[in-house]
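Listed next: structures, encoded as C-alpha cells.
Just so you know, all these numbers are worked out from the coordinates, no wet-lab data involved. Just so you know, these numbers come straight off a predicted model, no measurement behind them. Cβ atoms are built from the backbone, for glycine too; each structure is taken alone.
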Structure P
Amino acid sequence: MSPHPSICLITGNAGKAREFSELLGFDIEHQKLDLTEVQALDVSDVAGAKAQEAFNILNRPVMVDDTGFSVHAWNGLPGAFIAWFLKTVDTGGLLKMAASLEDRGVDVTTAIGYADSSGVRVFTGTVTGTLPIEERGTEGFGYDPIFVPEGYDKTFAEMTADEKNAISMRRRAVDEMKRDLRLDSHH
C-alpha cells in the first residue's frame with residue numbers, strides 16, 4: 001500500500017495508526033502533537049477542536065480521533081473523559097465502579113475530526129454493547145477488554161483485528177468519512 005499523499009493522523013499510538021490504515025485501505029502517515037485537551041463530554045466537540053488546532057500547526061489535511069465510552073446508567077459518563085479514567089483507574093477500576101450497576105449498557109463512539117483548508121468536518125460512529133463482569137481478552141487497546149458489542153458474546157479484546165474492524169465504531173466513523181471525502185476515488 002502506498003501512503004495517501006495528503007492526510008496525517010495525529011496520534012502517538014502506533015496500534016491506532018495501524019488500525020486506521022487497515023480501515024482506510026491505505027497507509028496513513030501519523031505524527032504525535034500535543035494538542036489542547038478540550039474539556040467536553042461529547043467526543044465530537046473534542047475531535048473537531050483538536051483537528052482545527054492540528055491543522056493550524058501543520059497546515060496540511062489532518063485527522064484526529066477521539067473516543068468516548070458512555071455508560072447508560074451514568075448518563076453518558078465518562079464519555080470523552082474515558083482516557084483519564086483509563087490512565088487513573090484502568091479498566092479494572094472502571095469495572096469496580098460499575099460493579100453494582102443493573103443496567104450495564106454502554107455506547108462507544110469514535111469521532112474523527114478532519115480539517116483542511118476548507119474547514120473542519122466531524123464524522124462519528126457508535127456501537128452499543130455492555131460492560132462484562134470482568135476483563136476478558138488480550139487483543140486491542142484501551143477499553144477493549146471491558147466492552148462486549150451487542151449481538152456478540154466476546155469483548156473487543158477477545159476478537160481478532162479483522163473481527164473488531166468489521167464492526168467497530170472506528171469502522172463506522174471511517175466509512176462515513178470515506179463517503180463524505182470520497183477517499184476511495186483516489187485509488
Structure Q
Amino acid sequence: MNKINVKSMTQIAMITALICVCSWITIPSVVPFTLQTFGVFIALELLGGIKGTVAIALYILLGAIGLPVFSNFQGGISKLLSSTGGYIVGFLVTGLIYIVLTKINKESAPLRISAMILGLAGVYTLGTLWFIRVYSAANGSVSLQTVLGWCVYPFIIPDLIKLGLAYVIGGRVKKALNIKNEA
C-alpha cells in the first residue's frame with residue numbers, strides 16, 4: 001500500500017465492519033463459535049496483507065476503546081486482557097504472517113492459503129500462551145493439554161472450514177469485481 005486514498009480507506013472500513021458483524025454471529029454447536037476468524041480471513045483474501053491487517057488492527061482498536069465489537073457484543077481493554085484476549089490479538093499475527101509470505105508471490109493460491117493456515121497456528125499459539133498465563137494467575141496452574149482441549153482442538157475444524165469459505169467466497173468476489181490480488 002504505497003499511499004492511502006479514499007478507495008482504500010473505504011475498503012478497510014467496510015471490511016472492519018464485516019469483521020465486527022462476523023464476531024457477533026455465533027454458530028451453535030457442542031462448543032459454540034463465532035465467524036470472527038472468517039472475517040479475518042476474508043479481510044486478507046479481499047484486501048491483501050497490508051490493508052487486510054490494517055482492517056484487523058482497526059477492529060481490535062475499536063474493541064479496545066470499548067465499542068462492543070467482540071463476540072457477545074463485548075468490548076473494552078479488559079476483554080483484550082482477559083484469558084481469551086490473546087486469541088483476538090493473535091489475529092494481528094495472522095495478518096503479519098500473511099504479509100510476509102504473500103510478498104513472495106501474491107498470486108499464488110497455495111501460498112495465500114498456507115499463509116492463512118500458518119497465521120491461524122499463530123493465533124492458537126499466542127492465544128494459548130496468553131490464556132495459560134492469565135488463567136493460571138487467577139485460578140492456579142492449568143496444563144497445556146487442558147487449555148488446548150478447551151481453546152484449540154474444538155475450533156480447528158470450524159476454523160479451517162471458515163478459512164476455506166473465505167478463500168472461495170473471496171475469490172468469487174474478487175472475480176466479480178475484477179479485483180487483483182494485493183500484497
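Computing distance in nm of label points 7 Å out along Cα→Cβ at positions 44 and 92 gives 1.6 for which of P, Q?
Comparing all candidates, it corresponds to Q.
Assuming 16.3, 50 is Rg and Dmax of the Cα atoms in Å as calculated from a single structure, say which of P, Q it is.
P
Using distance in nm of label points 7 Å out along Cα→Cβ at positions 76 and 164 as the calculated read-out, with 3.9 as its value, let me know the right label among P, Q.
Q
Taking relative contact order in percent (Cα under 8 Å, 6 or more apart) as the criterion, which structure among P, Q has the greatest value?
Structure Q gives the largest value of relative contact order in percent (Cα under 8 Å, 6 or more apart) among P, Q.
Supply the structure label, taken from P, Q, corresponding to FRET efficiency 1/(1 + (r/R0)^6) of positions 108 and 156 (r between Cβ atoms, R0 = 25 Å, to 0.05) with the calculated value 0.55.
Q
I have 0.65 for FRET efficiency 1/(1 + (r/R0)^6) of positions 52 and 68 (r between Cβ atoms, R0 = 25 Å, to 0.05), calculated from one of the structures P, Q. Which structure is it?
Checking each candidate, the match is Q.
With helix-only ellipticity at 222 nm (-39500 (n - 2.57) for each DSSP H run of 4 or more, over all residues; to 500) coming out at -25500, pick the structure among P, Q it was computed from.
Considering all the candidates, the number was obtained from Q.
To which of P, Q does the computed value 6, 22, 17, 15, 11, 11, 9, 6, 3, 0 (P(r) over Cα pairs in 5 Å bins from 0, in percent, for residues 132-171 alone) belong?
Q
Which one of P, Q has mean count of other Cβ atoms within 10 Å over residues 12-19, as calculated from the coordinates, equal to 14.8?
Source structure for this number: P.
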